[in-house]
Structure 1
Amino acid sequence: MSVLGIVKGCPLFHDLYDSEIMTICEKCSVKTLGPDDYIFRKGDSGNEIYLILSGSAMVCKGDIEIAKLRKGDLFGEMVLLKENVRHADVKSDNYTDILVMNYNDIFGLYQTNPKIFSLLILNLSRLLATRLKGAGAYIEELKIKEASWDKKVA
């Protein structure tokens with residue numbers, strides 16, 4: 001699958017034409033990582049958003065794996081909300097290629113191409129709403145488990 005095909009499948013780029021996606025990708029770089037290479041660590045500051053093109057990575061807090069990232073997954077997107085301090089470690093778990101997008105390049109579209117910028121921000125809102133909904137469902141599931149454990153202990 002081509003880089004364009006992978007990027008098109010990412011929710012951040014929903015409803016963008018190929019030419020508009022290429023406008024963004026032209027300013028991006030690709031970084032190749034080996035197994036156990038850190039993309040960033042908790043506490044690092046950064047202005048980059050990442051998209052996995054091949055391979056996979058793990059999001060960890062300490063020794064606990066929070067999430068597994070695979071081809072087409074986007075991460076680090078909170079920098080678009082000016083949240084540039086990283087809240088977890090992310091490291092590759094095999095040979096991995098990532099597309100690196102810079103905050104300034106994305107926000108530069110506000111001046112040069114407001115349509116693309118507007119769609120990106122709308123898609124970011126949708127992406128974050130979906131993740132928030134998933135986190136809420138997970139918290140609800142944990143509370144139900146906790147209540148059943150409390151009943152068993154009592």
Structure 2
Amino acid sequence: MDIAEVLKNTSPELFLPDLKATDKESALSELVAGLTAGMDIKNPDTILQMLQSRESLGSTAVGPGIAFPHGRTLAVQRLTILMARSTAGVDFDSEDGEPTHLFFVLIAPPQDLGHQYIKSLATLIDTVQEASLREKLMAADDYEAFCAALRGE
């Protein structure tokens with residue numbers, strides 16, 4: 001799967017250019033609020049609880065400066081990806097102990113034909129490994145520039 005295919009599951013409404021949260025709990029709440037603002041979700045508490053449960057298994061902040069909160073829930077009908085950025089950084093219990101600046105939230109229904117959820121997660125993780133790309137993502141002016149950087153443009 002290529003990054004262009006992954007980006008079909010997001011939109012400008014699902015981009016938060018500057019998270020205000022400074023800790024994991026408030027960041028998860030802000031990310032879920034961003035999801036509900038960008039989609040028709042009837043029960044955001046379900047998504048928040050699912051993400052909190054996933055984080056209790058181990059932080060999805062795999063570093064350097066990146067987190068991939070994710071999970072499956074009946075609260076959504078299709079794979080949805082929210083992208084967010086924090087200039088100040090969030091204490092997200094990352095493996096390296098450093099602040100997290102980039103967030104890619106993947107929410108999928110339990111029935112995921114073709115395993116798009118797992119493939120998208122793997123593609124995003126592979127794509128953002130380059131430090132130069134992470135710098136471009138942090139400097140992007142808006143959603144379009146952020147996506148262009150991900151696509152390598």
Structure 3
Amino acid sequence: MKITVTLNGKRIEAEITPDMMLLDFVRSQGMKSVKRGCDTGNCGLCTLWLDDKPVLSCSTLAARANGKKVTTLEGVQEEAKEFSDFLAGEGADQCGFCSPGFIMAVLALKKENPNPTAEEMKEYLAGNLCRCTGYQSQYRALCKYFGIQEV
């Protein structure tokens with residue numbers, strides 16, 4: 001089947017199989033920031049934006065992106081670098097494997113709700129797993145980033 005998507009601002013027509021996952025499609029187009037972690041929609045490594053909303057691409061069929069805008073970390077490099085530099089400055093980065101999905105989720109939260117409460121932030125980012133850390137450094141950095149009083 002043929003799909004047409006706008007991937008990071010570029011219109012693409014491609015032939016896919018009906019069961020192809022969006023993760024596999026964007027990686028086949030060279031978007032290597034989108035990573036495979038659990039293949040069950042539980043870790044957040046594959047997070048990208050579909051029409052500006054975060055989705056888990058390992059559990060989304062590529063066919064669902066037909067006619068839509070798909071954004072990966074490669075499409076928001078300036079924003080991503082700014083936030084990534086902030087995380088590093090706060091000592092909240094680790095190995096980096098989970099960073100692309102985490103950054104996409106944080107940037108989506110910032111667009112959707114620039115002034116979240118601590119609970120809203122925790123709920124929004126609950127599906128992002130980092131196997132290196134106990135999350136405290138990330139949590140403190142995010143509180144600072146969003147101007148939230150730590151609880």
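Derivation of every value follows stated rules applied to the coordinates shown; laboratory data play no part. Bear in mind that the values here come from a model prediction, so they are computed numbers and not experimental data. Cβ atoms are built from the backbone, for glycine too; each structure is taken alone.
Figure out for me which of the structures 1, 2, 3 the number 21, 18, 15 belongs to, where semi-axes √(5λ) of the Cα gyration tensor in Å was derived from the coordinates.
Only structure 2 yields this read-out.
Name the one structure among 1, 2, 3 that distance in nm of label points 7 Å out along Cα→Cβ at positions 18 and 34 of 2.1 was derived from.
The read-out was computed on structure 3.
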